[in-house]
Structure I
């Protein structure tokens, strides 16, 4: 994500997921408003698609479940960030851990990790 940005990483991940399918989809629906054409498969982007299509909602639940499991796994390696609880969201506790222990290989370097990163000390 730090190399190509969150959107492009998401689209690349979708393309890789399509590659891993045993059958080629006849049509793709994407939650959101951005996608990059993949081969010659027709597609439609749908803003708030998870509220409109059960298949998108199900994919969203699967993605969140996978992410929560991943956060629990990296919590074992770096428990001081409490990823098992905050799931990587920038809670006050998580930001304080970054202040105390610094960033890990799992933190996105292109994201503002702490509010004071954008302030100048004059």
Structure II
């Protein structure tokens, strides 16, 4: 499962907006069994997570369509991991910078120091 998570480029964040599901693709970082993602400081996703922090995240990779026209047999092979948890907003400046670095490392980057005024902004 860790191999699938580590090699996935985009995962899908599922939330609950009242009685309706709300799912969107996100980029992320993964470290110490914690999934980190970054987003705007306001918007629909933020409002949903404030009301209900329960989430489901799906990681999917290695999709392969298999079809045998002669047998009229079609299927899709893939690898996936589904996990559940609670979203938490990171407010501490040092923790925010650490989360950003974890995300950049996931995509093969290096540390990316953000300016302090950006790190000081919080979700409203």
Label whose coordinates, when distance in nm of label points 7 Å out along Cα→Cβ at positions 73 and 105 is calculated, return 4.5 (choices I, II): II
Structure with the greatest value (metric relative contact order in percent (Cα under 8 Å, 6 or more apart), set I, II): II
With helix-only ellipticity at 222 nm (-39500 (n - 2.57) for each DSSP H run of 4 or more, over all residues; to 500) derived as -7000, matching label from I, II: II
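Since every read-out is calculated from the coordinates, none of them should be taken as a lab result. All values reported here derive from a predicted model rather than from experimental measurement. Cβ atoms are built from the backbone, for glycine too; each structure is taken alone.
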